[in-house]
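Trainee: Below you'll find a set of structures to go through.
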Structure P
Amino acid sequence: MREAVILAAGRGSRLNGAAAGVPKCLLTVGDRPLIEHNVRAMQAVGIERIHVVVGYGAEQVMQTLNGTCHYVFNDKYESTNSLYSLWLAREKVHGSFLLMNGDVLAHPEILSRVASEQHSALAYDSGSGFDDEHMKVRVHNGYLTAIDKTLPTGDSCGENVGVLRFTSRAGEALFDEADRLVRAGHHSTWAPKAVNAIADRVAIRCVDVADLPWIEIDYYEDLERARSQVWPGIQDHSLSTSEDAAR
């Protein structure tokens, strides 16, 4: 697997002004913008061609990444959501690929675990997935059976992290479903709607990463937690892992 797609067209309108005109994916966490964390993590697992779907502040994003990625433009970012951005990338990807939400800060090991799976895979956190805002997953015998925010809490096995791997065949099914949904007018829904639609015919392994720090940044409180807890947690976890390996 050598390709990846990062969905990063969003403005961050729910951050209550914290973004101050900066695209959400360019918010600084630790020592660099969020999207640089994601690109570096992808490069570390062998991804060579990264397609970033840009929208709000596209020029700022491209300038920040400085030629390290390829770009897909969502000029309807104000009225669409991640499903539409995914659909726009359908002709750019060839073969298996990694898919990631651009507003996620995740320990690099999460990407490594998903990327190392031989088949399609999804990272989830079994310690979460109980709030209305969470993109919940239902897992049976280690495989995805449903992914939706509206899953009853009793059916939820955890929360989708926003890091997925698709084989070539599964990717074709995903993009076909995204195409069907977009053509049916579902422009403002989430990309997991297409994932949910193929879960009954595509085996998607669910990889539990509850032991690793991560966060999806939607609100100001998420951003503060990313800076004060999650990023330090990533650094501490990486340091302890390195020390264990050196022993």
Structure Q
Amino acid sequence: MDKFSSVGNQELEAIEDLYQSYLENPESVDKSWQQFFAGFELARKTYPEKPTTAKFDNIDKEFAIQRLIHGYRQRGHLFCKTNPVRARRKYLPTLEVENFGLNPKDLETKFQAGNEIGIGAAKLKDIIAHLELTYCHSIGVEYVYMRKPEVVKWLRDRMESTKNSELYSDEKRKHFYYHLKIAVGFENFIHKKFVGQKRFSLEGAEALIPALDAVIERGSELGMEEFIIGMAHRGRLNVLANILEKPYENIFKEF
């Protein structure tokens, strides 16, 4: 037993009653308690309680913003702008700050939670703007369900550091355009020349061709020697012609 064990075993209410009695009349309590409370008073004078700072006042809101950030990572894809024709259907709850215990007045307040997304301490409005561009713009990403933390972290860091967008050189843009052009041209040709034939149309998903091209090009730079494609029905012929370079005449003969 240490020398403070007797104090730890006391009822807090009983000690509080003794302390109030001591404050009214020190002689009303036992000598040992007089010495204990005298030491307590000395400690309070020597180390006075510091007033709560704004940093600690905001601690609950810092945690609320952490929940907000997780909300964007987990559900941001439900609110992204991927349909240029009509507005998406409404999903509830939304990512409005009120749903995370925050309010519009907090938008101009700077929070340390900005460090979580790599932008340092920042105003709440800037944290939200960064998350909106990353998760709710023209690309929707659903990834936090993955069971490998290292994969989730890699994706998160890669996307949040660039706001899920990249600036490409003119040469790169022309490369993308070329592959989009041949993808669309192939679809248009088959639609005109082989009307009614099953062609596994790629229409509406033409970006698959430049995307596959980029994956294969980058993979080869990293030393990959073989790619296995689990091909969907959509775009099958287009991939055969413009990615795997199967001769057009062979494809048309099979029609």
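Trainee: Mean projected area of the Cα convex hull in nm² was computed and gave 25.9; which structure, P, Q, did it come from?
Mentor: Working: P: 13.0; Q: 25.9.
The read-out was computed on structure Q.
Trainee: FRET efficiency 1/(1 + (r/R0)^6) of positions 123 and 219 (r between Cβ atoms, R0 = 35 Å, to 0.05) was computed and gave 0.30; which structure, P, Q, did it come from? Spell out each step's value before the answer.
Mentor: Working: P: 0.95; Q: 0.30.
This value belongs to structure Q.
Trainee: Given a computed value of 6.1 for distance in nm of label points 7 Å out along Cα→Cβ at positions 35 and 75, which structure among P, Q does it belong to?
Mentor: Working: P: 1.8; Q: 6.1.
Checking each candidate, the match is Q.
Trainee: One of P, Q was used to compute relative contact order in percent (Cα under 8 Å, 6 or more apart), and the answer was 24. Which one was it? Please report the intermediate quantities before stating the final value.
Mentor: Working: P: 24; Q: 13.
Answer by label: P.
Trainee: Upon calculation of mean count of other Cβ atoms within 10 Å over residues 107-114 from the atomic coordinates, which of the structures P, Q produces 21.1?
Mentor: Values: P: 21.1; Q: 16.2.
Attributed to the structure labelled P.
Trainee: Computing distance in nm of label points 7 Å out along Cα→Cβ at positions 171 and 235 for each of P, Q, which one ends up highest?
Mentor: On the way: P: 3.5; Q: 2.6.
Top value of distance in nm of label points 7 Å out along Cα→Cβ at positions 171 and 235, among P, Q, belongs to structure P.
Trainee: If FRET efficiency 1/(1 + (r/R0)^6) of positions 43 and 179 (r between Cβ atoms, R0 = 35 Å, to 0.05) is calculated from each of P, Q, which structure is the one that comes out at 0.75? The partial results should precede the final answer.
Mentor: Details: P: 0.75; Q: 0.00.
The read-out was computed on structure P.
Trainee: To which of P, Q does the computed value 0.50 (FRET efficiency 1/(1 + (r/R0)^6) of positions 27 and 91 (r between Cβ atoms, R0 = 30 Å, to 0.05)) belong?
Mentor: Checking each candidate, the match is P.
Trainee: Work out which structure the value -16000 belongs to, where helix-only ellipticity at 222 nm (-39500 (n - 2.57) for each DSSP H run of 4 or more, over all residues; to 500) was derived from one of P, Q.
Mentor: On the way: P: -9500; Q: -16000.
Considering all the candidates, the number was obtained from Q.
Only the coordinates and a few stated rules stand behind these numbers; no lab work does. Everything quoted here is computed from the prediction, not taken from an experiment. Cβ atoms are built from the backbone, for glycine too; each structure is taken alone.
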